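What follows is calculated from the coordinates using simple rules that are stated; it is not laboratory data. Keep in mind that this is a model prediction, so the values were computed, not measured. Cβ atoms are built from the backbone, for glycine too; each structure is taken alone.
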Structure I
Amino acid sequence: MALATLTGSRRVPTLILALVVLNASLTFENLWPTPWVRLGSSISVELAALLLIVCGVAWRIGQVSPNASRALAGIWFLLVVGRYAQVTVPALYGQEVNLYWDLRYVPDVIGMGVRVAPVWLVVLAAAAGGISIALVLAVALWAIRQVAWAAACRRARPVLVSVSGAVVLAFGAQSWSDRVPDVIASPVTQTYARQFGLVAEALRPVEAIADSPAMETSLAAVKEADVFLVFIEAYGAVSFDRPAFAERLVASRSRLIADIHDTGREVVSAFVESPTFGGSSWLAHLSLMSGVEVRNQDTKSRLMAESRHTLVHVFRNHGYRTLALMPGLRHIWPEGAFYDFEEIYGATRLDYRGPEFGWFAVPDQFTLERLDRLEVRQTSRAPLFVFFPTISTHFPFSPTPPYQPDWRRLDSAEPFDVPDLVSAYSEQPDWTDFGPGYARALSYDFASLGGYLRRHSARDLVMILIGDHQPAAAVSGEGDPWDVPVHVVSSRANLIDRLELRGFRRGLTPQRPRLTSMAGLLPILLNAFGG
């Protein structure tokens with residue numbers, strides 16, 4: 001009633017619209033699996049706080065100054081950005097962002113996007129970003145001015161204060177008891193507080209890193225065999241757990257099983273828990289190679305500052321030649337010095353001259369062929385330990401390279417036939433549904449690995465295939481477990497039997513529950529390799 005009797009009551013609908021806009025700007029929700037948002041149905045406690053602040057200022061000095069309105073609009077813009085991160089990052093990435101560690105990788109991510117996207121799309125995205133920022137600021141300033149007008153009115157102010165107080169009380173009750181319905185949105189300010197807490201946690205002194213497991217093993221069960229440790233990018237448990245993915249991968253998995261059995265080999269499988277989700281593959285690599293659980297950048301940096309034995313040293317101490325195949329490596333790689341490989345083959349040394357695919361350009365099948373030319377076909381050589389993180393299954397998964405049955409062509413400037421290239425490039429990323437591209441990419445890697453086994457049917461080869469992490473939540477869904485599959489392929493029956501005794505299961509399909517963590521897998525492998 002008080003608002004209805006105000007002079008200039010035509011502004012009442014405008015005020016209501018402003019309040020609705022401000023509330024919607026901090027209560028929207030993610031429209032999974034896209035980066036877009038949809039309207040939410042909750043109430044913002046920050047809006048209630050804004051109304052109380054503006055009413056308090058108006059009560060003390062009569063009105064909110066234009067400069068104060070602009071400052072509040074800037075703060076509101078930061079809250080909107082925080083809300084977008086709050087609902088979008090977990091939905092698409094699968095875990096909360098840690099600005100202290102993750103911001104340093106933003107330039108690299110932007111650089112990869114610029115490199116793979118057409119120029120017109122980059123320009124359009126930049127323009128859309130600039131327009132969005134200007135629009136949010138302008139709308140926030142307009143809405144806050146409407147609130148300031150109402151707060152300056154003596155009849156309207158008590159109504160605004162009463163409503164705001166009720167919202168604050170409801171938020172308090174909701175926080176205190178689980179029985180109160182969740183009508184108040186999670187505060188964005190808590191998201192910022194969480195980030196400040198993560199910074200403080202990263203800067204404060206921490207406890208010593210756990211000891212590495214014993215690295216003593218005879219390697220009797222794999223002696224003289226080449227051992228490949230292949231981290232398949234984004235190969236997660238979701239590829240088994242989600243029926244849509246499992247069905248799309250039935251044919252390629254069946255072919256891989258045939259490639260394994262037809263070459264006189266067996267495979268055992270299990271699930272292990274990755275220390276990361278949706279990205280940061282190096283945390284998974286370091287956890288398995290060192291046997292120490294590495295879940296954040298701080299632990300990684302501190303561990304690498306120490307002198308530790310890793311799986312690389314185990315094989316090197318037994319006469320193996322230790323190699324890192326890094327087709328995605330185009331910059332300095334500090335982990336390489338920590339692991340102490342004898343040779344590191346990055347993108348430049350691999351010298352791929354064919355058409356590019358995805359953010360990292362180099363097809364995984366080519367990398368395997370290049371390894372053969374550079375190392376495997378040497379007439380007199382030591383057995384190899386090969387560390388190979390794949391890249392053809394990297395987000396956004398498309399376009400996927402075509403599989404080339406004639407492996408000799410891969411090392412040429414024209415490794416693929418034109419129709420195959422046209423078909424491959426027609427499968428551009430679908431930014432609203434990454435599932436089909438994800439399945440195609442995994443199928444390609446299965447074909448490449450199976451083809452490699454067939455090319456070396458008589459070779460004594462132990463191949464450990466393991467996912468580094470689940471794909472981003474834009475593919476897997478928010479809240480999925482952090483489990484990844486691990487398969488061990490070998491013709492050595494005693495090795496397969498020993499792994500079965502430690503909890504692996506025959507076949508390519510792992511069984512629940514998961515066997516251990518990524519770091520916990522290292523002692524199991526060392527024990528099985530010991531013979």
Structure II
Amino acid sequence: MRVNVKNDREKSKQAEQKFKNFTTVKTCPTCEGARFNEKVLFSKINGYSIYDLTSMQLDELIKVLPEIADKNAKPIVDGIMERLQNLCDIGLSYMTLTRETSSLSGGESQRVKMVKYLSSNLTGLLYIFDEPSTGLHPRDVYRLNELLVKLRDRGNTVLVVEHDPDVIQIADHIVDVGPQAGGAGGNIMYTGSYESLLTSDTITGNYLNRKAEINDQPRAVSDFLESRKSSLHNLKNVSLRVPVGVFTVVTGVAGSGKSTLVNQVFAKDYPDAIRIDQSAVHVNVRSNPATFSDIMNAIRKVFSDENGVKSGLFSYNSIGGCEACGGTGSIQLNLSFMEAVEVECTECNGNRYKQEVLQYLYRGKNIVDVMDMSVTEALEFFEAKDILRKLKSLETVGLGYLSLGQPLNTLSGGECQRLKLAKELNKKGNIYILDEPTTGLHMSDVSNILDIINKLVKKGNTVIVIEHNLDVIRRSDWIIDLGPDGGTGGGEILYEGQPVGILECERSITAKYL
């Protein structure tokens with residue numbers, strides 16, 4: 001069991017999937033999940049065992065630790081208190097020290113790392129943060145900004161890749177890259193101060209000057225879908241009541257219970273609901289946007305018809321694949337006592353196909369040329385309606401810059417989510433759950449996501465979005481706000497109704513930022 005299932009190595013994941021049908025995981029009856037042996041749990045300070053302290057919510061633990069009066073323990077307690085305070089300041093007060101790191105979201109993981117470096121005495125370092133505001137409510141973005149400034153003021157250089165207007169606003173120096181994505185990007189459009197960016201006439205500058213108004217003409221509401229009442233995790237015996245056929249946003253500060261209520265309660269009561277999150281669409285390096293969106297078969301067919309040969313020749317998973325590398329484009333070298341190394345296949349030069357396949361052309365291009373095309377380029381190249389329709393869906397969700405043959409395991413979470421969304425654009429009568437669809441998106445792309453959501457609703461679908469982005473919240477038809485805070489301080493439904501009404505909800509932190 002320990003060798004096959006509880007192995008932390010990457011290659012054990014496949015084995016773990018195989019053993020799932022034959023194994024179950026239960027709480028240990030001896031320690032009841034505490035993990036410590038009896039001797040450790042009997043050792044206490046002020047009546048608390050180590051498990052009692054580490055399983056406390058951080059904002060509670062920060063009140064208990066100062067009660068330790070031992071002078072010898074004071075330096076240790078002070079060091080712990082500093083880190084705990086930083087974790088609370090960055091919006092993680094709802095967490096516990098026993099929380100497994102594998103259960104943290106990308107944004108939570110990054111904030112924990114930030115706190116680790118804040119406690120360091122080193123100066124003169126370069127810190128690079130990639131979208132640290134991911135998963136943060138606007139209130140917590142201000143806390144994040146304070147930590148970024150602290151790192152800078154300690155004599156460090158802080159470089160942040162970010163789309164959030166509130167983070168951009170505090171920067172000392174801004175570099176704006178564009179003008180578009182993919183092949184249409186890669187240029188430095190602006191460098192300088194925030195004030196000058198507002199008058200720079202770049203896409204970023206123009207969107208920073210825009211302000212979305214609250215939707216004062218939401219769609220009419222009649223029927224509702226309601227989940228069972230739940231007290232799971234921090235929920236306070238609440239149910240999710242969602243209007244049918246409109247665009248609903250579930251919001252609230254980080255840790256308020258949004259994902260629990262939507263993904264773990266509502267989605268179980270309505271198993272037909274289609275969840276579109278940012279998890280990887282596929283881990284197979286052979287998969288790409290063309291195969292995922294079902295375009296590949298049609299592309300093989302046009303090549304086959306044009307040249308009068310079998311369509312399998314134009315698949316690197318079939319008879320057309322390079323025999324030297326098996327159609328993967330790379331060869332793994334086993335260096336015995338060292339880690340295995342992957343190198344580009346010298347037979348096909350990484351393009352995955354047999355050389356004889358490249359002689360067959362369609363409109364002057366071989367299959368490798370076509371797979372290197374971006375979605376936008378392919379829209380101008382192909383004529384078949386079934387190919388064009390699916391390519392148009394990819395461009396509609398803002399993925400026009402992706403190449404048709406790009407491996408799916410190289411896509412970001414936001415790109416994976418939009419790829420899934422592209423497959424749903426022409427469907428009707430479904431319930432869709434989108435978990436933070438604006439993550440990783442520029443302000444201009446948020447407008448595109450809103451257009452896509454509204455198209456889904458117009459086709460007769462019910463769309464539920466878990467989101468912190470204020471522009472998305474403002475443009476919704478119905479708002480469900482959880483809070484008032486995170487962890488044990490959350491789990492209540494503070495407001496449900498049309499967008500304008502939330503402004504009157506005094507307990508809502510979201511209302512203050514709207």
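Okay, here's what the table says:
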item: Test item: P(r) over Cα pairs in 5 Å bins from 0, in percent, for residues 390-453 alone calculated as 3, 16, 31, 26, 16, 6, 0, pick one of I, II; result: II
item: Which of I, II leads on relative contact order in percent (Cα under 8 Å, 6 or more apart), largest value; result: I
item: Volume of the Cα convex hull per residue in Å³, for residues 166-421 alone derived as 216 - corresponding label from I, II; result: I
item: Which of I, II yields -8500 [helix-only ellipticity at 222 nm (-39500 (n - 2.57) for each DSSP H run of 4 or more, over all residues; to 500), calculated]; result: II
item: Mean count of other Cβ atoms within 10 Å over residues 142-149 derived as 17.8 - corresponding label from I, II; result: II
item: For 1.11 (Cα Rg over 2.2 N^0.38 Å, calculated) the corresponding structure among I, II; result: II
